[in-house]
Structure P
Amino acid sequence: MLCFFLAFCAIALGGYLTATLGTFFVSQDAESDRAEIAATQSIQAVETKITALRRFKPA
C-alpha cells in the first residue's frame, strides 16, 4: 500500500512540474510580438488551403 501511495505521489508531482514548466514557456511565447505575427501567418495559410480545397472538384 505504501508503494502504491509513493508511486501515485511521484506521478502527481511529475505532472505538476511538467504543467508548471509548460505554462511558463507558453506565457513567455505569448508575450512575444513575433508570436502574434506567426499566429496571423499560420491562420492566413490555413484559410488559403481551405479556399483551395473548396475550389477542388473531384472527378
Structure Q
Amino acid sequence: MSRQVRVILGAVLVVVGAIWTLQGLGVIGGSVMTGVTLWAVIGPVVIVLGLVLALGGRRTT
C-alpha cells in the first residue's frame, strides 16, 4: 500500500472514529448508535488505529 493511501485511509479512520465516539456519547443524534456505550469505546480505538496508520504512512524509511 502506498504511503499516500495510508495517510488518506488513516485520516478517514480518525474522522469516522470521532463521529462514532460522539454518537456513542450522545453528542450527535439521529442514529441507532446514539447513546450506545459500545460506540463510545470503539470510536477511540478506531481513532488510534487511524493515527498509527497515517503517521506510519508519513514516515520515510
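Quick check: 27, 9, 6 is what I get for semi-axes √(5λ) of the Cα gyration tensor in Å, calculated from one of P, Q. Which structure matches?
Values: P: 43, 21, 4; Q: 27, 9, 6.
Here the read-out was taken from Q.
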Revision key, fill the gap. helix-only ellipticity at 222 nm (-39500 (n - 2.57) for each DSSP H run of 4 or more, over all residues; to 500) gets -25000 when computed on, of labels P, Q, structure Q
Study note, to complete from the structure: One of P, Q was used to calculate distance in nm of label points 7 Å out along Cα→Cβ at positions 3 and 27, yielding 3.2; that structure is Q
Revision key, fill the gap. If mean count of other Cβ atoms within 10 Å over residues 11-18 is calculated for P, Q, the one returning 16.1 is structure Q
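Only the coordinates and a few stated rules stand behind these numbers; no lab work does. Given the structure is predicted, the values throughout are model-derived calculations rather than measurements. Cβ atoms are built from the backbone, for glycine too; each structure is taken alone.
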